[in-house]
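Undergrad: The following blocks contain the structures, represented as structure tokens.
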Structure P
Amino acid sequence: MDLNSLIEALRGTMDANLREAAERQLNEVKTAISDLCCCSGVIYLKNMVTQHWSEGDNANTEGSTSNIPEEDRQFIRDHIVEAIIQSPERLRVQLTTCIHHMIKHDYPARWTAVVDKIGFYLQSDNSGCWLGILLCLYQLVKNYEYKKPEERQPLVAAMQIFMPMLKDRFIQLLPDPSNDSVLVQKQIFKILYALVQETLQVDEDERPELPWWKCKKWALHILARLFERYGSPGNTTKEYTEFAELFLKGYAVAAQQVLLKVLYQYREKQYVAPRVLQQTLNYINQGIAHAVTWKNLKPHIQGIIQDVVFPLMCYTDSDEELWQEDPYEYIRMKFDVFEDFISPTTAAQTLLFTACNKRKEVLQKSMGFCYQILTDPACDPRKKDGALHMIGSLAEILLKRKIYKDQMEFMLQNHVFPLFRSELGYMRARACWVLHYFCEVKFKIDQNLQTALELTRLCLINDNEMPVKVEAAIALQVLISNQEKAKDYITPHIRPVMQALLQIVRETENDDLTNVIQKMICEYSEEVTPIAVEMTQHLVIAI
């Protein structure tokens, strides 16, 4: 059939009187079309789409032209999915390239209907359409495979619809070993693989070992050490005075600006390797004492304390996991002095102390922040733990400032003593820890001192959680050493106290507790004489 006859036949399909004859004529042509002709037509379509479909991105701009008119584009959008489903494999290859480019430029702005079509055919009971529609879905996923998480939202929204459908289809096909079934299963796997290509993150325990983070860590090591040893006027030897002035005025603030961005990254819940975070905090800490760097840091310090330091000082999911799975390892980690050298929490604690000690306005705002958390009855216990951790870290400063030291007894009475009744082990441990750090409080009410001693003693002897018992042991010993009236109160209970201490030493092999026992023996030399043999036997077993 020549071109003019084909045009007349197509025109005849629009006339009711001629439609039947025209359709019969077209069907005759259809059977006569060779495979080679079909392939040529599809390849031509593919070339048109790949070369010119993107021109539609500028279709609304003045003077823009497109080789594919919008009405033709819409026709292709309306029929491309069905064409892929119904075509043989040799044509599908070309058509899937077409839909890939169409999705790239049109989805989701101009072509949300593609999601509806995919969903419709995925749910269809006609198994003959499944492979074709999965090829369409695969092209949708491939378009987003390497995009940033914030750019993947259209795909995420679509896959929330499709994932349950894919699961159901896969379960349905799994018992069927036929060739068609396995091809569909394979295509589902390919979709899932492309979907998770960039979203499956490296295990968090392994991330600090990635070369990018190691590179940052060593750069920060050098920068922090340079600032501390050679770049801080007043802290260097005479030969480095000139360099220190140069570094402080020319480089310290610029480096600080870069590291503030690292803290902002952490603040926004983006991953930062622990050692990178620790060294960043160390550098920021070093800048607090210098007027030049403090001027730049001052507007950010409260945000750093509330959004970086505070979360680091709260009880975390990883703390809870370790506490439950291996409480003895939890104790070792919390009392290991070498852990302190590399811990972001210790670096945060140091920064908080330095800022509150050297910059008066920081202490007032930080205490106000903590007080707000402690007085909120609906507050998350982990946040209360963090607030008490902050307050305890500032104990040395608070006990020297008149405005605060007179309030500390009531802080213990109102916010710490009640925690000994908490069902949460980490809160009882924190209560003991706070008493440890406020052991030098001048108790004006004897009953409060007795309550502190009794609560700590009961934790040591009766608590079921080993980390709580360890904190209680240390707290009890420092209270006895720093409070004159404490010794007499504990004297009647010295036997069970010493037995509990010995048992904990046996189980934990903690050096801090060995020192506790030594100091307790010095305090109660006469009282422990009757149980000296028993204590020696315990120590021999421990060795």
Structure Q
Amino acid sequence: MLLPKRADARCLGDYRPISLIHLVAKIFAKVLSLRLAPKLNALVSANQNAFIPGRSLHDNFVLVRQSARLLHQLKAPRLLLKLDLARAFNSISWPFLFEVLRQYGFGNRFLDWLAILLSSASTKVLLNGKPGPTIWHRCGFRQGDPLSPQLFVLAVDTLSRLLRRATETGILQQLHPRRPIPAVSLYADDVILFCHPTQGDTMAVKGVLQLFGRASGLQVNFLKSSATLIYCDADDVAPIIDALGCPIVDLPITYLGIPLAIKRPSAALLQPVVDKTAGMLPTWKARLMNKAGRLAFVQAGLSAIPIHQLLALAPPKRIIKALEKIQRGVPLGRTRRSQRRLNWRRVARPISLGGLGVHDLERTGLALRTRWLWLSRTDSARAWSGLDLQFSADERAFFFASTTMQIGNGQLALFWEDRWIDGRSVSEIAPALYSCIPKRRHKLRTVADGLQANSWGRDIQGTIGIQEIGEYLQLWHMIEHTTLSAEPDHLLWKWSSNGTYSPPARSRRRYTLASPRDAASCGRWRMAFRPTIGRATYRATLGFKRSVSTCNSGT
């Protein structure tokens, strides 16, 4: 089966071949996939995040964006290569795959089962409705096979290991002599590579890619690839880029569906997100849907595209307002001026807090982006963990208000920021004294360092008055009997039952901190079996007899 890659598909290269799989093979592949999934996290490098439980494509985006920002801040001339692997899933070499699996330690029984699955794939061409002779596959994976993505990730991870080995042996230069910046980011067949803009490094990169292509069957299409300059002069590196054979593309670029830029994204850069969201449902189709269907469409459809961006980016207010305007226009359609209006902030709350379950994009985005603060403190195995991620004041305030620190050895807990003193932080106990601490010390001084010979007192700078001295003595008495143990510190999330990161809990708590509960949060309207009945009960609970029209100015 051939599926078109684009609307104006004409030649054979514009179609994607899909090989269907029968039920028995699909069940067998699913069993192998379930057995392999728990092992992938230990086998695959940290810079490959596709099809691995616990990892996401946003990890790749954060890695690439922060690496580019750091190189630009250090004024280090570098190249960002965005590579295109031609027909990756259809071209992978089976002998190469089996050799890679043997090197990983897979046994002969697993390899025999895999060989049976791969060798059973075949294709027939329909000509005038009649199937032709059977064409047996000799390379590539079948689309829709649950095992194929995992095997592909294991095979492509060899490229990351080759580049790392080339750096260790001196064939490639390190990106920076003092900062551990990863040179490659992989998400399935999406490859981002950083290198020096020199003839030696670019030719070495091209040689490694050609070697990998001959062994694996995955050839890089340099005509569809691109090179982006980081703190480079285009005239100086033009001959080097010509030798690679790929065009030069300026920042911002699109990576994994998200705009990639060194600076904060502007409204013009994110305008395509607004246009794509607005084009999901034409106006004439919205009129044909009942109100419950429109509400479900906003909850599940219109919110998905912005949330994909909001998890990694903090968009301008203008973009948030434009996206919310699209949401407001769909759920209830056009209404008469005589109808009572309800504030949009009341509707855009969780159902448990008296809303309709529509995402408030600003609050939801802020709650979701604190994920990176949590991971930076609890998971040092992430590929971007050695890079200093940038967070806004609101994100940091919400994070520290939502976490507490259980003290062990004091190596993880931050003395001035974390809530480690009976569930409170120094800023809550001694706010005047906290204002005398330089910001650079906030994220450097750990509890273990601070308690060592009471070195936390040396962080205090500036003029100290009577209030600061009183708070200093109070803080001294509260922590003087603190003892550390050999156990590691544990960061606890206050709004989940098990104390670990939970996106739904984070989002609900963000609403709770900003919105008081009202009469609609009693939950009576949630008892309805049908959405239309539930909406009617919701309107009755709020005291409205007519249909509710959402807008910014409300009661």
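Undergrad: Quick check on the output: 46 is percent of Cα pairs over 17 Å apart, for residues 168-207 alone, derived from one of P, Q. Which one produced it?
TA: Of the options listed, only P reproduces it.
Undergrad: Here is a further query. A value of 7 was computed for relative contact order in percent (Cα under 8 Å, 6 or more apart); which of P, Q is the source structure? The partial results should precede the final answer.
TA: Numbers: P: 7; Q: 14.
It was calculated from structure P.
Undergrad: From P, Q, which structure was helix-only ellipticity at 222 nm (-39500 (n - 2.57) for each DSSP H run of 4 or more, over all residues; to 500) = -22000 calculated on?
TA: P
Undergrad: Comparing structures P, Q by volume of the Cα convex hull per residue in Å³, for residues 328-391 alone, which one has the largest value?
TA: Going through P, Q one by one, volume of the Cα convex hull per residue in Å³, for residues 328-391 alone peaks for structure Q.
Undergrad: When you work out volume of the Cα convex hull per residue in Å³ for each of the structures P, Q, which one comes out largest?
TA: The structure with the largest value is P.
A short reminder: the numbers here are calculations on the coordinates, not readings from a lab. What you are looking at is a predicted structure, and each value in this text was computed from that prediction instead of being measured.
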